[in-house]
Structure I
Amino acid sequence: MTDVTEADPALVTYEQKHGNVALRALLTDGSAFCALLRRGGGLDEALVAEAEGARDTESQTNLPLSVTTFNSIEAVALLTLCPSEQKLVPASVRSKIRDLGDTLTKRSG
């Protein structure tokens, strides 16, 4: 999930400032998003539930609460934690997720 900081510049500062707490929060939110997708109810429900959960713990994690941050967490989770769940998102979104994955691979490769 450290790739998520490359997808959202605000998360670079967040990770630098909060260290392991930040990484655990990102991993927890990404894992929760994958679990919510697997549970059913659709993409929109999973997105809302993940954001609500993150908001509930924000006082402990200090996670930046922006759409960009959540989109980055969700996209990287779909790339690294639950790639089989990509089938649950629209084709246009899958294409953007693959493009992000290619970009991240080039940066780290």
Structure II
Amino acid sequence: MTGPNETTVLWNHKKRWVWNNMNYTKLLYITKDEDTLAFFQRFDRIVIDGKPWEVQAYNDSYTTTKTGDFDSGIIRVALKETYTTSEQFMRESNEAAAAQAEE
């Protein structure tokens, strides 16, 4: 895993409101197998070290060669920081568990 590598935070100002955009990113390199291929979907949220991250993109044919003719057996997942409240996280977790139980 790499990141976040950002060194500054962009602050926005409008009238009396001040806020910053979530801009921290991570790259996750993980072994490619049936479970990981099924697990990562765009815009899914995952928790790493207690902090929520959103899947922005994933490359399931990640290679280390310029020609791209070699399958490294690695998935590269681009993550962006996201926010959640404990209540929202629990609700989404419970809904996902209920959906899996129905299937």
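Coordinate-derived values only; no laboratory data. Since the structure is predicted, the reported quantities are computational estimates derived from the model, not experimental observations. Cβ atoms are built from the backbone, for glycine too; each structure is taken alone.
Structures I, II were shown, and log10 I(q)/I(0) by the Debye sum over Cα atoms at q = 0.27 Å⁻¹, for residues 43-90 alone at -1.09 was computed from I.
Computing mean count of other Cβ atoms within 10 Å over residues 11-18 across structures I, II gives 16.0 for structure I.
Of the structures labelled I, II, which one yields 34 when relative contact order in percent (Cα under 8 Å, 6 or more apart) is computed from its coordinates?
I
Computing helix-only ellipticity at 222 nm (-39500 (n - 2.57) for each DSSP H run of 4 or more, over all residues; to 500) across structures I, II gives -26500 for structure I.
In this comparison of I, II, the computed figure 29, 23, 10 for semi-axes √(5λ) of the Cα gyration tensor in Å is attributed to II. In this comparison of I, II, the computed figure 0.40 for FRET efficiency 1/(1 + (r/R0)^6) of positions 35 and 83 (r between Cβ atoms, R0 = 25 Å, to 0.05) is attributed to II.
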